[in-house]
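Below are structures written as structure tokens.
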Structure P
Amino acid sequence: MASPIDNSAEIARAMVPGPVPLEHWLTIAPPLWCLIIGAVLLMARSRPRLQPRLAIPALGILVVLDALLLGVVLRDGPLTMVMGRWLPPFGIAFTVDITGALFALTAGISALAACVAAIRDIDGARRTYGFYPFLLFLTAGVSGAFLTGDLFNLYVWFEVMLISSFGLIVLGSEREQLDGATKYAILNLIGTTLFLAATGYTYAVFGTLNMADLAGRLKAAHDQAPLMTLTALFITAFAMKAAVWPANFWLPASYHTPRIVVGGLFASLMTKVGIYALLRVALMLFGWQSIAYQPVVMLLAVLTMLTGGLGALAQSDLRRMLGYLVISGIGVMLAGLSLASPLALSATIFYALHSMILMLALYLMAGAARDLAGSWSLHELSGLYRVQPLFSAIALCLLLSVAGLPPFSGFWPKAMLVKAALDDGNWPIAAAILVSGFLMTIAGARVFMLAFWREPPVGTALPPKRLSRSLLLPLAALTLVSIAAGLDPEPLVQVSSDAAAGLLNPAAYIQSVFPGGGPTP
């Protein structure tokens, strides 16, 4: 009689052998929670007044979940949750390190602030047609993209995010919106197609799409795989998503068309997902291969920074100007990614988190100025300081921060990037960062001098007005976050440095996915 085959060793290598710790469920909680609440809001679409009363507490809970997740990751290192307890390449993994947890928490804060501001900005008709469900589904897509550890799963969350963003950008069906949505959709669909092609090509070559698995296989591949081609495809796809020059014309042509809360949410989240994907895929996975593209990426970073700064100076429409400021910031982050030193990557992460908070605040500031003066044009805006001194002070702080002036949050990551560039002997990058900061300073000063400080024409002074608390509260809260990060940057510098170290040396990330020592062949 044949003895039974003992396959426990093989099963231990293919499956998670023990029970899943409770805190590991935090890795999938943020996107899952958003999807559940989004479905509930979709079913309650016929009750527009109920929508914000459900969405705001739900996003508050999301921020708590993200904060708990970050705390666990900082304490214990990267966390992994695999579907069905099957280890890669058999199961899809959600793997969270410091970088992903930081981005997810900041995205949750931005979504909560936008949701509160939407009470004033989104009317009953737009609520009925799905603003709040789209907002929750968009947040689910963004959170999932930051927390997944699988390339195809990253593509799926990109799709969730993009479908939701298409719904938000056309909400209201105004002529201007449809024109902006067309430009937005075409470029993003091209980028998504390239991403899908690169993902399929990667699977055809390596037989896996798990990032931890790929990190090990890519190191062993060397010249035996078309790594240069794969790297070029991923960089091109994510650069289009991030609005890198020359494929950045869609952003200022579309972000000004929806409601200001939607534009601010896009400026806060959408391009940062592209930057995050470049950090995760192009750097952590293809890092040594990406060095070959370093001169090209540096050139694109310089052109993106300068295009954004010059474009901001050329605009008289406040919303369009903010779109170019988003582009200039993307160039700054791309410069740090191209340098790829620990200091530069730390600054890139710091700047990305700062930009997610600041750009939403700037869009809300523009919306408040429009409410007070009735126009987006700098030719018509004037005298806002007399009407709202406190709001004017908030606007000044935000404009100084986006310019990168001390003591606000935008100063420190730019200073770190300039030092990293000079340490590397790369003075053109350092000069471009300083020049773009100078251009953004002029653009910000122009806005404040014309819209706030300039005396209105005789007989046209604005009547005293009060801003809605639902708009002023998130605007003030985001501004305080920016000021606090500028006055005491050390905690954010430290956690950004730890996040950068995890990207450059993903050993802990890989160990989290394969605690037994390595993937199954």
Structure Q
Amino acid sequence: MISNCVVVKGAASLWGGGTVSGTLINCTLTNNIAFSGGGGALSGVLTNCVIVRNSAAYGGGVCSNTLFNCRLTNNWATSSGGGAFSCVLSNCFLSGNSAASGGGAIYGTLTGCTLTNNSAYNGGGSFSNTLNSCILLNNVATNNGGGAMCGTLTGCSLTNNTAANGGGSCSNTLNNCTLMNNSATNNGGGAYASTLNNCVLHHNSAAFGGGVYSSTAFNCLFDQTNSASSNGGGAYSSTLTNCTLSWCQAVNDGCGSYRGTLNSCVITHCQLTTGLHAVYGGGSYADTLNNCFVANNYAGSGGGAAGSVLNNCTVVHNNCGYFGGGTYECSVTNSIVYYNYAPSFMADDFNGGYMDHCCVKRVSYGLLGPGCFTNDPSFLDGLHLQTNSPCIDAGNSNFAAGAVDLDGRPRIVGASVDMGATEFQGATLEPFVSWLYQYALPDDGSADYADSDGTGMNNWQKWIAGLNPNNTASVFALQSPAAGGANNTITWRSVTNRTYYVQRSGDLSQANYSSIQSNIVGQAGTTSFTDMTATNGTSFFYRIGIQ
């Protein structure tokens, strides 16, 4: 073991310019050279070391080492791994390193590390690494993967990285990561040819695919202005499932998505970067959309969608400057296209294309097939259907979009598939699903019996009680009874749209409770009931229920 040392210009003919094997603690390795691997060190364990300005063909700083709390700065490799090659790094800082591939590190495992201001032709920060809880900041790739390329990243933050393709990520698998302010001169500002699970993408930009390009995304959030200087502000040629694209922008077509496939996605507030250009698809252009909710988007033509195929979608409150506030030249099946806006002579909802079994109000031209009508869809909340909606069981089940709807609940309930992105789940369950949706809780069934705010009641019980599941002060609770002579007054927290009943017992046995009053109309804040039959000297236990 070597500690508190400085290794300078310990040149090696082939491997390990500074040191080979061994354990180093609190050491500095600087200005060392290896003709093959490990400019600063080869093999061994390094703790609290500084590795600076070393060079090699592979692993300019280190090669095949294990490092703890080390700093690797301004190292370079003529081939791979400017900072580290095939190493295990924990809580290390890699900055200013460079290589042809993997400016910061290549072929290793990094945990809790920061990679910043590294550069390479491919993989500016990282190439073919496994990264856990790492920060990738201000890295640059001349070609692909400014932040990272060809690796697996979990719980990582990729910020302000740049590349020609894949500003943040290229050909990676990303789990629970945040991609923010990354940019690509060509394709995929946030990610290119990557798989993203439960990720968040903010303010990424590219010529094509501001958020992602040629990628697959599951349960991801694209928001806060992912943008494209050409097409596909949020996504380009990608497959998205259970994702939300909001406030995405593009100069040309497909402000939300361009030429992709979207399943059970929400596309909202996507729009042109400036003006009323003659471009198409505020939410979607040339996509296939299944069980999607498309709302409040804007484009020159096709405010919601243009040139796309829509199956079981809800397209509402979109607008345009020219043709088709809702859809323009689209093929639309089992969908609701309503409340959209365009200049009056150009049709607010549907302009061009084909519709089959749809609820649509204003039509300019195009072919309406069987099962179409203009009746109001009767929404509960702008998405879910009321009990009397004409869209219930009104679709063509042969073209139902999958086994589940946008909420993740059964796609067909009843005689036939419903129109729109969500399926009416029944008179009892549907208002509860709508309540979950309005409080931004998962409405796929996973939160039904969860206690979201830790107050001791699950969400189904909170809905029955008329509570706010995001407010810990919103509880269904009985206050201390007030005894007065021959009666007791019971007071509880209540809401106006519920009816209550009171039960009483002489002990805490469940079997001995009996109802003493029902049909008590709830008041705002609290409701009180006076038990006129309570007698002096007798103890009573009370409980309140909701009818």
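Every number here is computed from the coordinates shown, using simple stated rules; none is lab data. This one's a predicted model, so the numbers in the text were calculated from it and none came from an experiment. Cβ atoms are built from the backbone, for glycine too; each structure is taken alone.
Comparing mean count of other Cβ atoms within 10 Å over residues 59-66 across structures P, Q, which is largest?
For this comparison of mean count of other Cβ atoms within 10 Å over residues 59-66, the top structure is Q.
Thinking only about volume of the Cα convex hull per residue in Å³, for residues 267-506 alone, which of P, Q has the largest value?
Comparing P, Q, the top value of volume of the Cα convex hull per residue in Å³, for residues 267-506 alone belongs to Q.
With distance in nm of label points 7 Å out along Cα→Cβ at positions 67 and 387 coming out at 6.7, pick the structure among P, Q it was computed from.
Q
Given a value of 16 for relative contact order in percent (Cα under 8 Å, 6 or more apart), point me to the structure among P, Q it was derived from.
Only structure P yields this read-out.
If Cα extents along the principal axes in Å comes out at 104, 58, 41 when worked out from the coordinates, which of P, Q was used?
Checking each candidate, the match is P.
For which of P, Q does Rg and Dmax of the Cα atoms in Å, for residues 219-330 alone, calculated from the coordinates, equal 11.3, 33?
Q
Here P(r) over Cα pairs in 5 Å bins from 0, in percent, for residues 43-338 alone was calculated and came to 1, 6, 12, 15, 17, 17, 14, 10, 6, 2, 1, 0; which of the structures P, Q was it taken from?
P
Of the structures labelled P, Q, which one yields -23500 when helix-only ellipticity at 222 nm (-39500 (n - 2.57) for each DSSP H run of 4 or more, over all residues; to 500) is computed from its coordinates?
P
Where is distance in nm of label points 7 Å out along Cα→Cβ at positions 203 and 451 largest, in which of P, Q?
Largest value of distance in nm of label points 7 Å out along Cα→Cβ at positions 203 and 451: P.
Work out the source of 0.7 here, i.e. which of P, Q gives that when distance in nm of label points 7 Å out along Cα→Cβ at positions 131 and 147 is computed.
So the calculation was done on Q.
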